[in-house]
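Bear in mind that the values in this text are calculations on the coordinates, not laboratory data. From a predicted model like this one, the values you see are computed outputs, not experimental measurements. Cβ atoms are built from the backbone, for glycine too; each structure is taken alone.
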Structure 1
Amino acid sequence: MTVEERPRTAPAPAGERQEGRHSVPIFEARPGGLADRFAEKLDSRHPALVFFGALLLGFLVLAVASIALAFIVVHVLVPNSGLGLEGTDESVNNTFAENRSGTLTTLAEIGSQVGGAPVLPIIVGIVALVAAFYRRWLIAAFAVFVLTVESATYRVTSIAVPRDRPSVPRLEQLEPDASYPSGHTAASIAVYSGLVLLLTTRFTSSLKKALAWTAAILLTTFVALSRMYEGMHHPLDVAGGILVGIGAILVLLFACRAAGAAAERR
C-alpha cells in the first residue's frame, strides 16, 4: 500500500478536542444560538474580549430588568395591589422577631455568613485558583464573575429603587433603605447553584445530581430564612434575590459560551 493509499483518521472537531481540557459541556454554544451569533458579530476578536463584551451586555440587561422589577414591587405591587401584600410581607418578619431565641439567633448568624463574606469570596477564590492551575479559564472566570455580576446588580438595584428594611429590631447595622433585593440570597444562588450546575454536567448518576442540587437548595433556603429572621429583608426581597442570582448565572453562561464560540472560530 502506497503512502497515498493509507487510510487517514480525520481530526476531531475543535470543539471535541478542547472540551476535555478547557471547558465543561454546559459551556458549549449552540450553533446559531445567541452566544454563537454574538461571537460571530465580534469575529476575529480575542475570546477574552468576547467574554467581557458578553459579560457587560448581560449585566446591563440584568440590571435594567432588576431595577424595573424593583420599581413594580416597591411602588406598584406592594402599596396598590389591594391584596394586603405589604402587611403580609411585614408580618413574616414580625413572626420571626417575636420568636427569637439565643440558639436561633446563632443559627441565623451562621446562615448570613454562609451567604455572604467571608465565606462566598473564599469559596470563589479557591475554585478560581484551582481552575486556573489546571488552565480551566472559563471555569475560573465563571466562579469569579458570577459573584461580581450578582453583587453589582444588587447594588445598582438597591440604589435606584430604595426600599426600607422590615420595621422590626434588626440584628445587623446596614443601610436601612437597601432591602430589595436580598443580596445574600442572590449571592448564595449565584455561587452555590452556579457551581453545582457546572459540577452536575459531569455527573452521570441521577442520585449524585439530586444530592448536589438538594444541598444547594437547602443552603440557599437557610440563608434566606436567616436574613428574614435577622430583620434584614422581606419575603419579596428574598424572591427578588432569587431572580437576581439566577440571572447572574445566565449572564455568565452566555459570556462563557460566547468566549468558547470565539475560541473555536480562531
Structure 2
Amino acid sequence: MSSPAGNAGTSSDAPRPARELLFHVRDVARVYGEGEAAVTALAGVDFDLFAGELVVLLGASGSGKSTLLNQLGGLDSPTHGTLLYRGWNLAMADEAALTNFRRDGVGFVFQAYNLIPSLTARENVALITEICRDPMVPEDALHLVGLGERLDHFPAELSGGEQQRVAIARAIAKRPEVLLCDEPTGALDVHTGITVLEAIERINRELGTLAVIITHNAILADMADRVFTLSDGRIVHERRNAVRGAVGALAW
C-alpha cells in the first residue's frame, strides 16, 4: 500500500486549526448501471473531514448516506470526482491498496453486530488484533467500551447493546484513524442506544478518532461537531455545533 495509514447557534465556518485534514472530497459521484437503467446514488458531493471530528450524516433512506460511507471506507469507488485521504487518491487505488487501507486505517460498525457466536467477546476482538500492524490488547479495547467485566462471555450471553459494544471494540482495536458507523443504534431501544453512542463518543474523544455516524434520528445531530443532511445524493445542508451536546442528555 502506497498510502499513509450553519444555522444560528453554530460556530464559524473555519475548521479547528489543530485538526489535521484527513479527507478531501470534491464532486464525488456514484452511478450504478448505464443508460436508462442508471441509478445515481451520489450526485456530486463536496466536503473536508478532519482528525478528531464527530460527524453525523442525516437523511431519508435512499438519500446516499450509506453510499457515501462506503466511499470513505474504501468499500466502493466513485464514478468520478476527487476522493483524497491524507493526499492519497482513493478513487485511483487498486484493490490491494484499498484492502490495506480498510484493514489498518478504518473501523466499521454496522447495525448488524456480525459477531461469531462460538467465540467470546475477547476472542471476537482478537480476530482483528491478530492481523493488524499496531493493535490494542483486546482487553483494553473492551474496557474502553465498558465491557471489562464481560470479556469471556459469548454473544448469546450478552444484551444487544453489549454485543454492539463488542463490535465497536473490535472496530477500534486496530487503532483506526477513521471509525465509520452505519445506523449503529438502529436495532436498539433508547436507553441501550445511548449507551452505545456514549462508547463511540468516548473513543472519538480519548483516541482522537474521526467518527462518522449514519442515522435517521435528527436528535442525534446535537452530539456532533458537524452534521451533513443528504437528499437525492447531494449534501443539502451542513450544520456546525459550537458546543457538542452530551449523549446522555439527548431526548429521543
helix-only ellipticity at 222 nm (-39500 (n - 2.57) for each DSSP H run of 4 or more, over all residues; to 500) from the coordinates reads -22000; which among 1, 2: 1
Identity of the structure behind 88, 37, 29 (criterion: Cα extents along the principal axes in Å, calculated), options 1, 2: 1
Origin of the value 0.35, where FRET efficiency 1/(1 + (r/R0)^6) of positions 47 and 175 (r between Cβ atoms, R0 = 35 Å, to 0.05) was derived from one of 1, 2: 1
Among 1, 2, structure where distance in nm of label points 7 Å out along Cα→Cβ at positions 39 and 167 as derived comes to 5.4: 1
